[in-house]
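Each in structure tokens, the structures are laid out below.
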Structure I
């Protein structure tokens, strides 16, 4: 039992205060999930309700009655008094700055800022969106055995200036993998129209242009997360709408900044796929060679980076005097990198294929695409009706006509 600001607080109460400080507002179920890493009994969940009741009586926690379809019950958040107590408990100094990164399996973290209460307080007018974001963080909590950081938009948000005008970069959250790659996170409830999505991606492009001009590192991409129920109801249509808006607005940044869509229940698989990307690409090289050597006399794999890493294969039929060229892409189920890598292949590698010594005596027969995956990717029918360049339209058509599929075993 600890005595703070005139209150006797158990270690369980302090843990709840800390979790609410980190995540701004949560349901009791979400708090229980965070405390017990998703493995908790009904009795443990009831215990959380009891502690929340005590904290409300002590005026350290407020509750907001939920309305609508997301959840029954209430969202709990720190009162102004509870927020000040939390800052003392976590040893946050006055006017302290912080980057807000939280290590997923670590309760005590550094890098918190001394923010005003009205900035910290959860958005009560957008509780459904906020609580879906907490569901995303719950999914991250299920991932074990890797270093994975995340932070809320309180810290991910940035103001920047271009040509004398102020802009704001404001994803819903960000995650950072062990190798330092950062992804913006957007919770998508399918409420934005195509034009609104274009406006969102134009904002991203402005931010990427600012980073390029100021010689700052560019994030790896964006992961859009939809509710699990949408997997059976309109997710593919939403992906086409979103992906086309992305390509219409993002410009050449699509080559090294990609968009992924996943459902809430597949968040751990999506994040782990990125964590093990290097291992998947190594496994892909082996699988590609094995597949092609069954058909061709000689197979050579190449990997080039300029600026993105692109993998391709030259496959020779000696008797015919011909060779085929393969673009090899390791990708998610819904992933613009599939299109961008093939686009880059057509733009830079296909025209120079004859420069390689091993094919100087052979003629190019055809080009194909090897799509390497764990979850089979969804390929849209066409980009012809959207405002994208002709090479992207050709890429979409080629994926429909010339794509071969190679499935990899999931890395656990």
Structure II
């Protein structure tokens, strides 16, 4: 019965033209529009050196790694120079920002850097990215520095220069870990994060398939549901096979989208394809789980449930940066809990982490948070479905 209902679910979903449009066609159309909108911007967008300020206080003087990184990124002899840096006090930095002579300034307070900006834009987004990049790799550089110092001591050299050690480590890393390359050419541009939000949206749109599949098992939503409710077959098996069928159909649509983005629009995903596939599988399951949750909990018509699914998916997409990556950074800075419970953001951030970072800490965090989202949605859904009773059909 499980296999029979699985095949039936897949067949029915593929025959639903409206669902096929939203899952298979709409994301591709939106991807084409993204490409048309960003193409000319990308051609002219080699990163330009811009001015920032750093508050030269006691806390900053203790930040050797940040000092060396800023030195590299502001070195005029460096082909990847990114900043003109003004080392000033807080009052002077505020005045420079007010006079629009800098794009923002960095203040170190209790060892943690804070970014102060006047308005949101490309330069401010890049500054935020660089600070995130340094912070992400700071622990690794500290470990390498500590090991190098221990080696120097073991060799009897007690006159080592810590700043020189850090500088040498940064040179050895050859801009792979803590500095930003010119991402407007062959490397990932911040614009391409928009494509990652598109994939996340497609995953959550898969919820419409899960929603439809579960509705077909509910007596108050479909004629088939009425027959299922009075049949001797176990409802749990039917619900599980329907959910799996919707998941398989959704994966087909997601695979087509990924292939289209990678080979037709040349969207960069990096080389970690195994982890990309795992993230896609988990992200798509999150979308199906949300659809099952909506179908189980909301007592409204199928059209209303579909509208709820689309509205929630689009709202999550906007918060994850689809309408501008700056919003994602603002939320991450001020109310980070929102990004940790937003499945669209977790999927987007997972792709972002796989491309930019050689460590998997951020990626694993995103996968775990998605797992919690899936478990919560499915737990509530199946508890609700088990208690489903009808006075009459």
Ranked on relative contact order in percent (Cα under 8 Å, 6 or more apart), which label among I, II comes first with the largest value? II
Tell me which structure, out of I, II, gives 0.2 once distance in nm of label points 7 Å out along Cα→Cβ at positions 132 and 332 is calculated. II
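For the read-out FRET efficiency 1/(1 + (r/R0)^6) of positions 20 and 372 (r between Cβ atoms, R0 = 41 Å, to 0.05), a value of 0.45 was computed from one structure; give its label from I, II. Provide the component values of the computation, followed by the final result.
Numbers: I: 0.45; II: 0.85.
Checking each candidate, the match is I.
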Using distance in nm of label points 7 Å out along Cα→Cβ at positions 28 and 380 as the calculated read-out, with 3.4 as its value, let me know the right label among I, II. II
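Can you spot which of I, II the value -21500 was calculated from, given it is helix-only ellipticity at 222 nm (-39500 (n - 2.57) for each DSSP H run of 4 or more, over all residues; to 500)?
Numbers: I: -11500; II: -21500.
It was calculated from structure II.
Here distance in nm of label points 7 Å out along Cα→Cβ at positions 156 and 348 was calculated and came to 2.8; which of the structures I, II was it taken from? Don't skip to the answer; put the middle values down first.
Working: I: 2.8; II: 5.9.
That value comes from structure I.
Here, each number is a calculation from the coordinates, and none is a lab measurement. As the structure is a computational prediction, the values presented were derived from the model and not from experiment. Cβ atoms are built from the backbone, for glycine too; each structure is taken alone.
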